[in-house]
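The numbers here are math on the coordinates, done by the rules we state, and not lab data. These figures come from a predicted structure and were not determined experimentally. Cβ atoms are built from the backbone, for glycine too; each structure is taken alone.
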Structure I
Amino acid sequence: MIRRFLLIPHIKIHNANAMSSPYTIGFPAMTGWLGAVHALQRHLQQQGLAETKFTSIAVSCHQFDLQTYKGQGDFVNSIIGTANPLDKTGNRPAFIEEARCHLEVSLLIEYQGVDSDDLENLIASINKQLLCMKFASGDVLSVKSTENIVVDEDDEQEIRRVLAKLMLGHVLIERRDLMINAMQNEKKDALDALLDHLKIMHCSTQDEDGKVIWTSSRKTAGWLVPIATGFQGVSDLGIAKHQRDNSTPHRFAESVVTLGEFVMPYRIKDLDNMLWQYHVDTQKNLYLCQTLLTANSIGE
């Protein structure tokens, strides 16, 4: 099967939103990345490429700089905040912590609906539009030229060449399977299942000479992180007073957080394992970002 991708390499982003969910600070939420690519799609459609459709994306992180400070002797890190303007009395307004990060990423975007005649125009439009956009609330400082890639997913060598273009970096994949296993087989609630895989356990033993040896380990090997992947509705659909769009139903929602894992691209065996797409489950009021492999294996 032939699949078509656009590679947007080495996007340098300044002051992206590192408050990835109401509970976690770190790599920007997947909703931010898919939202930015969806916004790019809409811009391109307005510029005459009406049939352009971006169906899934992968994110490879090359550099990540979380804006925090830890002084000498401090136990915890503090967020480096931006100063707000003085109010009308000349006093500093209340400080609201906003976690920020500077990062460099590459995006691999699967697309449809673009003829070969429109491809050159598409790439030129993307290169021009990117510098006018925000990604995960951050400003784009620079980006290298977009590249078109055609892949036969049955050709392992072609897949290896695509993955090599995402090096050196780490791609974010979904590990919802760990959460499901802990909740179903170990009868844990969602929070305990999440924390069990994130906590570091320290253990001490004594050798024959009585020397204490400390070891540290986690429940599952790998660079596991909490990631925000969408929202769950907590109210019925309806029209809210003073909502900005009166034609679209409104509902209150809460963030959905699960486990993700950063892996080096060369460890990826199936492109679907790192490609993310939108998914809506109207029965459970879920609005999610999930990998294609999750969609195929779990059916959600």
Structure II
Amino acid sequence: MLGTYHLTALYDLVKDLHFLYDTDRIHTYLVENISKTMDSDAATLYVSDPAREVLILKACLGPKKSMMEVISEETRFPFGEGIAGWCAKFNQPAMVENVQNEPRFSSRWDKLTGYKTKTVLAAPISNKDDVLGVIEVLNKKGSGFNQNDQDLITAIAKQTAIALENGRLHRELAYARTFAEGMISNMTGGAIAVDAGGRITHMNPPAESALKLMSFECVGQPASKALEKYPSIVEKLSETLKTKEKQARKEMSCERSDKTLLTLGYSTFPIEDKAKGVLGAGIIFRDLSTLPK
């Protein structure tokens, strides 16, 4: 069970960790803060390549940092080699008080860098049965590592796995949003989307042109307010949100602010998740007066 110091250290480290979404920033943040928390001489973070069953150094801190970064470009640690490799292979933490008496220890890094490892504390970064990497701290200053230290690094490693998964989901959502916005923006017809609460989330350039509106003034606003001059469009979006039913190849007439008549050919559709829950609704339309007769 973690003591007061270690619980406080865990809270201080994790409270910022989950607001990082860039993988490299997560790696750097961890080695810097875990080394400080553990009062260790050095810290390393490896990510796993499960296809090749090797660990790849992604971040490090310590007196041989520059040399390790250069060497790591060509050096990989097989699962099972060294303390970190053992953690990756068996998905278990490890605490070693004296590496000279430890058969799992590999001196390869020490020989390559000239660093002298004495004590090691390591834990796998794992998501259930999948090992994503390993956190390792070396040579605690003063007294050696203890059980509280091991419990702490194990807890940090588990939180790291969650942070990395959150980062992956964040990147996928950002990509999906960029993809959707790019697709909508490049449509030849007008397109407007609202969320489940009826607020406009997207309005593409053809919609701006046809309705004589600016998307930056409309996005984020309730459709009833942003499109108050086009109640027919608001009505169709609201109806689609309520009924979840598509409307295809319909026509409507609207009057622009300059009193000119606008005849639209339109279709509406619900935007649903995999469980058929309504996330919003969309309408696509063309100004029929611009079509060749």
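With distance in nm of label points 7 Å out along Cα→Cβ at positions 49 and 217 coming out at 5.5, pick the structure among I, II it was computed from. Walk me through the numbers on the way to the answer.
Details: I: 5.0; II: 5.5.
Only structure II yields this read-out.
Identify the structure, out of I, II, from whose coordinates distance in nm of label points 7 Å out along Cα→Cβ at positions 121 and 265 was calculated to give 7.0.
Details: I: 2.9; II: 7.0.
Of the structures listed, the value fits II.
Assign the value 1.00, calculated as FRET efficiency 1/(1 + (r/R0)^6) of positions 185 and 209 (r between Cβ atoms, R0 = 30 Å, to 0.05), to the correct structure from I, II.
II
Assign the value 1.01, calculated as Rg/Rh (Cα atoms, Kirkwood Rh), to the correct structure from I, II. Walk me through the numbers before you get to the answer.
On the way: I: 1.01; II: 1.24.
Going through each structure in turn, the value belongs to I.
Can you spot which of I, II the value 3.5 was calculated from, given it is distance in nm of label points 7 Å out along Cα→Cβ at positions 65 and 161? Provide the component values of the computation, followed by the final result.
Numbers: I: 3.5; II: 2.9.
Among I, II, the structure yielding 3.5 for distance in nm of label points 7 Å out along Cα→Cβ at positions 65 and 161 is I.
When P(r) over Cα pairs in 5 Å bins from 0, in percent, for residues 81-192 alone is calculated, the result is 2, 11, 16, 16, 13, 10, 7, 5, 5, 5, 4, 3, 3, 1, 0; to which of the structures I, II does this value belong? Show your work: numbers first, answer last.
On the way: I: 2, 7, 11, 11, 13, 12, 11, 11, 9, 7, 4, 2, 1, 0; II: 2, 11, 16, 16, 13, 10, 7, 5, 5, 5, 4, 3, 3, 1, 0.
Computing P(r) over Cα pairs in 5 Å bins from 0, in percent, for residues 81-192 alone on every structure in I, II gives 2, 11, 16, 16, 13, 10, 7, 5, 5, 5, 4, 3, 3, 1, 0 only for II.
Quick check: 23 is what I get for relative contact order in percent (Cα under 8 Å, 6 or more apart), calculated from one of I, II. Which structure matches?
Details: I: 23; II: 13.
This figure was derived from I.
Given -12500 as the derived value for helix-only ellipticity at 222 nm (-39500 (n - 2.57) for each DSSP H run of 4 or more, over all residues; to 500), which of the supplied structures I, II does it correspond to? Write down the numbers at each step before the final one.
On the way: I: -7000; II: -12500.
The read-out was computed on structure II.
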